[in-house]
Structure I
Amino acid sequence: MDLPLWGEHPARSWERKAFLSLEYGLKAVYAGLIALATRAAYDAQPPRTELLMRRWSDSLARVTPDLAVEERLDSTAVVVSAGRFDPTRDLLLRLARSGPTDVRVDAIAGRPVTAFTGVAPRGWVPPGGRGRVLYAMPLPTDSSRVRLFFETRTRDLLPWLRELVRDTALTVDHLYD
């Protein structure tokens, strides 16, 4: 809001400008202190997510442009990296839909357990016993659909995604690293 310096009540305008400037200035200082404390306690998030893959073949890297092989552990185990969030989700969904069925992910960002979310019709039941639904929440914009929060061991993620993508009722929207 722009307050004129001169007008019907200039003293009131100056008072408002002073107090708003002071309030916003204090909030900016507070936000800066929070940012400093956060940087002191936590490392910055890396721009890429690393995945430990088993039964890997170099042909998979050629068909996935955002994928980089970071380290070879042995003849079939590699650490690969993909862009965080959507690129990692898209890589895993692509492998689930059309990748070799023997490829396995043992860890994502060093974690042996993975969580992901998806949207499906109310009453939809996931196939297989490879993971579990931790909660289902109705979508505020469409009460006939629910957002599901899944958890699975990372080594079971690709086999379970292979089963899940066959059913077009579920849309996987986020994979947590």
Structure II
Amino acid sequence: MTSTYKLRSYDARDAGRLETICRAAIMRLGPRGYRPEQVSAWLSIAPDAAEFHRLYCDGRFTLVATEPDGAPIGFSDLARNGHIRFLYVDPDHAGRGLGSALVAALLAQAQRLGLTLVYSDASELARPVFERAGFRCITRQEHEIAGSVVHNFLVQRDISDITGKDAL
């Protein structure tokens, strides 16, 4: 597990830090699963602070993981249709369970909302996090971005039958 952190709702003051986390994760962690030209293409479509703010004011459930001092170190979101669009952790905090904690909290929210299916377009790096949370890989997807083919995976989890010992 990561050192002490808290999960809280998005605040407009987070937008710039979320952009920084996203870009750092793509640049520093992306090469673990993608070629340099794919990382560059992925980076070319990374939202800026204004776009993150616009997205996170549209009614989706957004969680920000913070250090004890309140500084964001990761984030994720859940749309009303069950789609998780982003799952990013600051590279200095990666590999410590923070991504898993964010996904678990989103699944719990999906259950509260009465959703039966949660899904995401997971990167090569995020796929194992989702699979550890019970998601199944449905298919590999390829997208042309800035002249490069970049892949990800459609992953989904049926949460309609979670009960008792399997509860989130």
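Here are a few things to note about the model shown:
- Structure from which 0.90 was derived, FRET efficiency 1/(1 + (r/R0)^6) of positions 38 and 102 (r between Cβ atoms, R0 = 35 Å, to 0.05), options I, II: II
- Which of I, II leads on distance in nm of label points 7 Å out along Cα→Cβ at positions 6 and 142, largest value: I
- Among I, II, which structure scores highest (criterion: mean count of other Cβ atoms within 10 Å over residues 22-29): II
- Here helix-only ellipticity at 222 nm (-39500 (n - 2.57) for each DSSP H run of 4 or more, over all residues; to 500) was derived from just one of the structures I, II, and that gives -11500; the source is I.
- Value 9.5, calculated as mean projected area of the Cα convex hull in nm², for residues 30-125 alone, assigned to which of I, II: I
- Which entry (I, II) yields the derived value 2.5 for distance in nm of label points 7 Å out along Cα→Cβ at positions 46 and 150: I
- When log10 I(q)/I(0) by the Debye sum over Cα atoms at q = 0.10, 0.16 Å⁻¹ is computed for each of I, II, the one that comes out at -0.35, -0.95 is II.
Each reported figure results from applying straightforward, stated rules to the coordinates on display, with no laboratory input. Being a predicted model, the structure only gives us computed values, none of them experimental. Cβ atoms are built from the backbone, for glycine too; each structure is taken alone.
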